[in-house]
Every structure is written in structure tokens, then in C-alpha cells.
Structure 1
Amino acid sequence: MRQDAIALNTTGLSVTDTSCFADWPIGAKLARWGINAHLGLLFGIANQVALATLALLLLTLTFLGYRMWWQRRPRHGPALRMGRPMPRGGWRHVASPALVPLPLFTIAIGWFLPLLGITPAAFLVIDASIGAARRPRSSDC
């Protein structure tokens, strides 16, 4: 948990510099604790068991997702090989209380983990572009 360090002069064995964990800014402390939690060092065996459980759950979800797709995959006809896309405007049928936290959560993930935020941002740009291209144009004539 603590990352105190000292630098010694090897010829005279005098202390040349110190770095106390208590003096670190809160962001640096949180980053250090996050790295230790990710490596399984923060809470010992309990942390390692939690990480192993999380890994097994992710593997299970991946397997069940592929299994669910396999059971519902289109079986006949060349037009159904890729499946049918979801109809546009499906978000309009979702209740508003469920939709309000979604953009906030997506923005927070994109801010703190930019590589995870690139995918939803690219999806939104591509989806909006496709929607604009497919929108029926009104004739003013």
C-alpha cells in the first residue's frame, strides 16, 4: 500500500532524497492502488480470487453469447446468412429513466479510458452518418 522510497549516496551512505507516499497527490495514489488491485497485490489472496472469478465470469459470458448466437442463427437462404439488422429508431422505445444515465456513463468511460471510449464514439458517428444518408429527402418543388 505504501510506496515510500529513499535515494542513498553509495560512497558516504547519506540520504540524498526521499519520496513519501503520504506526500503524493490523490491521483497518483489512486493510480498506484488501481495498479496494485489489477495485479492482485492490494488485498492478497482475496484480491486474486476476485480477479480469477471476474476472469471466469468474462469467459462464461463470452461462451454464452456465442452459444446464444449459434442457437438463434439464420439457417436457410443466402439473404439470411448475416442476419437481419435492428430497425432504426429502436432507442425511442426504451424508457427515458434507463436512457438518461447511458450517455453520462459512456462519456465517463471515454474520458477515463480513452481506448474504450473510441469504439462507442465511432459507432455513434457511423450510425448518425448512415441515418442521415438514409433519411428521406423532402422535395421543395
Structure 2
Amino acid sequence: MTATVKATLQETPYIVSFADDLGHSWTADEPLEAGGGNTAPTPERLILASLGACTAITLKMVAARRQLPLTGVQVELQLNPDGKPETGNDIVRRIALQGDLNEEQQAQLLKVANSCPMHKLLSGEIRIQTELNNGRG
């Protein structure tokens, strides 16, 4: 199944509503200082949330499969915490693992975090094909 999301700009600046192919809906907005209403996360925060969710879910799935004593995961993410670099962008990801894990198990899970699907997507080459839909659909 191809993941599909439709983003629709609402009348209230700058609220965007989203609907996906699985029937979920959510919104994005801009902060007050950017002219938005601060009613929802910004696009940057949605990207960080995607990486955080994928990291936590992947860690839990792998720990369950390997029967590791992982009882909880917290992922904190920051975009460009030292300011925007000259080229590219920097995401700092801090992972807290709960459970009676030894150093080897923690190292295994760190490796897993670095290979979660969103990490691979964000750190790999991304091609975006854009075309006009002429207001249809």
C-alpha cells in the first residue's frame, strides 16, 4: 500500500488539514509570531514527530522480537539546536531506554534506532516530483 496524505489549506491562516489513506486526520499551523494561530504543530515539528514515532515503534518491535527487557522509550528531537548550518540541517535525537538492559542490549537498540525507516528516509536521497493538479481532486 502506498502511503498517501492530502494536505488542504483552510480559510484560517495558516491552518492546513491532513487526511490519509487510512482514514486519519490531523492539522498543522504556524506560531503566532509567524501569523498563524498556534493551534497545531508546525511542519518542522511534524517531521520530528515522524522520526520520534518511528524510532520508538521500531525499538519496541525489535525488543519484543528479540525478547529484550525494554519497558519504555522516550525520544527527544531538536532541529538545528545550534542554529541553521551553512549547508543541510541537523537533527539531534536523544533516546532514553527504560528496562533492565545491559550495555550490549542498549548498543543493539541504538543500532536499530539508526536503521528505523524514517531515519533511513530522512538521511537518504529524497526526490520530490511536483505537478499541478489544476484544482481537481
Structure 3
Amino acid sequence: MKQRVRAILITPNDTTLLMKRVRPGRAPYWVVVGGGVEDTDVDHEAALLREIREEIAGEAEIVRPFHQLTNASGETEHFYLARIKTWNFDDRSGPEFQQHDRGEYLLEEIPLTTEALTALNLLPEEIAVVLCDALDHGDLLAPV
């Protein structure tokens, strides 16, 4: 089954970067930056850094694994906590951005608070719950 990697990207301002998806016939929703692990990726972390470069032309430092889940399609998704200092959405290069039938991809910087995250339709729902729980317990941004 396909493996996916995603990054909870923490900016220098302790906000997070999320991808807003706007698709025809569906209410807007937000997802965590990331994507599929390719056969050419050395490991999950290499795949994640590649996805960050492709999707937001960003350079990140992976801090630690954060959560793992199985999505509705039966794929395993590995979430990591990462710090990001630079990104440029205009320079994104992922193949999904060339497929106009997939709708819009909009990068948004969101306050890293429970209130801000619960106001969004963040998918998958499980990661929204886990992320808010970590924020409520104060261990998301705690030093490693």
C-alpha cells in the first residue's frame, strides 16, 4: 500500500503552513504539506524534504516524528514535526500543480492555536484532533 509523508511545518513566528484545497463541487478544506513516498526516495524523511521542496519551494529541518495514521484509502500517513525558515509558493514544482482539474492549491500561514485550527476544515480529521491535543497539552512546541 502507498506510504505518505506530511510535515507539520512550524515557521519562525510559531505559525504553521497549511495547504488550502479548493475543488469544484466540494467545500474548501486544508491539508498538511506532503505527499507520496516514491521508489527513488531513500527513506520517509528524504521523501518529506522532497515534497516540501516541490510543494512550497521550502527548506525545512525535521524535528521528530509526530503521528502516524491509516487514511480512508488504506494508505499509511507519517506526520513529522518540522521547522521551516524559507519557502516560496511561486516557485513550487510538484506535478499536481500542472493538473488543472485538481482545483486550486493555496498556501496559508495559520496561527498555531487550537482556536485557529478548529475554525478550519483540516483533513484528515484525526490529525486535526491530534494536533489540537498536542497544542492543548503544550508539548507541540516544547524543546526536544
Subject >> relative contact order in percent (Cα under 8 Å, 6 or more apart) - highest-scoring structure of 1, 2, 3 >> reply: 3
Original post:
1, 2, 3: which one has helix-only ellipticity at 222 nm (-39500 (n - 2.57) for each DSSP H run of 4 or more, over all residues; to 500), as calculated, at -9500?
Top reply: 2
Subject >> Among 1, 2, 3, structure where distance in nm of label points 7 Å out along Cα→Cβ at positions 28 and 52 as derived comes to 3.5 >> reply: 1
**OP:** State the single structure among 1, 2, 3 that was used to calculate P(r) over Cα pairs in 5 Å bins from 0, in percent, giving 2, 10, 19, 24, 24, 15, 5, 1, 0.
**Re:** 3
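No value in this document is a laboratory result; all are computed from the given coordinates. Not measured: the values here are computed from a predicted model. Cβ atoms are built from the backbone, for glycine too; each structure is taken alone.
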